[in-house]
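Values in this text are rule-based calculations from the coordinates and carry no lab data. Remember, predicted model here, so these are calculated numbers, not experimental data. Cβ atoms are built from the backbone, for glycine too; each structure is taken alone.
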Structure P
């Protein structure tokens, strides 16, 4: 007899910092991680192109509620650019559309000069037609593959730091610390045009995302190795899951340096019931920001995120599931 479909997977909460391999899509590795952890719910926080590698935070369960903090956070990348060749996607996965000689004026000094003049602080950037941005609900890369061109409006992004790591005549390595929404291949494309020879990305590696650093990442191959079972009995399955679960960071780690506020039991009850809490003066030390991470009195149990105004009125913005 047909009945309601049972939810598949475990109710698992936490964040995995995956070191994404190249040659696969972000959604592809997300689904593999979801299966490895036997998780009922999972999502990633900002896709990397198939060519790209590096940090892809995977949010499980309740962590998906707070993924926006990672989507909105600064990122750090390391990239290799090939000079003298342009592609339609501005990376090595695209089709070559132009080639040009690399003139004698293309020097390390000239590259540094251009980086300082054009890719420093707030800049306007036109995203690639091969990006995941949407136009009328359709990702731009899907339209591009159909040969459909649409107007992509420039937008402002912030380059906190850009450093030339190495220059090898027809290749260069850059490290970029930037705001959300920055397209590294657009930087490479624009730099190539300024140099007069064109350029495209051959390697892109994300080192950091918000509060998370490169040393915290786990490669997909290592996850699959940890999940391997020598015997298909229930005990071994539990052991494999425990090994994987130890890699997960707590949900609140996505909030980075968001100010924290510890609430008394009665305040927790009011917040969970959707009521506004008026904080006494001694609890209003975080009033310089409207967003606060909320914890129970033990300082360990994360409740969610609240909004705090200058009058000390606290209300819930997004809460962890209870019960």
Structure Q
């Protein structure tokens, strides 16, 4: 079973405002509201792909209740810890004329030491040796940056395959626990090593260094340019698929979802690449944090192109 862990869920409110004028009154021309947070987005895409997951996280207040109700409505199994406060609402303003997206993200509720301890226990108790645990996204502002490292270490002791999709100190600390798979983008890879990455060769060089932490698979996303899949035995340089971009929000989550499902179903390296890249590309064709349709994903799978190299390159 795949379990997604979202420490800081959110209601995503996406507003379409053409030609946004700062300091002036603006009127939206389109609005959608989604239950979101990186792990929750992953669970949604897993469902679209025909898989099952349990969405876990920390929720608070009426906003938190809205998120749980939305997941209940669409049939995604969930197991949240409710605390005091209010789950955050993130506003995304999409300006189609100027091709700009402006994010205004709330911090979310504080999490007490007792609540944090209870949630960590809840997560670990839920996992078994056949589990795949996806740790993704930000954490509440008062939670320590070693929380992913701590949970990944405990999960691995139970034989769980762990996936880490985070940035900054959360990623750097989490790497030390040796997750099964990590998915940094180029900018995150640059931060880890404090190096400027200018080429595919640099991506491979520094991506392979992450394997030294005990990581088995590294996927470096390059936005519209594609991605690089790295393991000890194989490396794949994957081209980006040209599609009409409506929103890049959730593209990485769609990729993680497909990868999680592929690991759960024991798909081949090549099939994993095609499914995850197609899912990511289909996601950017949708507004807000909507996942791509299964019809779009199936159409895009055959358009995925990549070049295979040996892992000792």
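Numbers at a glance
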| read-out | value |
| --- | --- |
| Rg and Dmax of the Cα atoms in Å, for residues 167-254 alone from the coordinates reads 20.2, 63; which among P, Q | P |
| Test item: helix-only ellipticity at 222 nm (-39500 (n - 2.57) for each DSSP H run of 4 or more, over all residues; to 500) calculated as -11500, pick one of P, Q | Q |
| Parent structure of the calculated result 0.95, given that Rg/Rh (Cα atoms, Kirkwood Rh) is the read-out and P, Q the choices | Q |
| When distance in nm of label points 7 Å out along Cα→Cβ at positions 119 and 303 is computed for each of P, Q, the largest belongs to | P |
| Label whose coordinates, when relative contact order in percent (Cα under 8 Å, 6 or more apart) is calculated, return 19 (choices P, Q) | P |
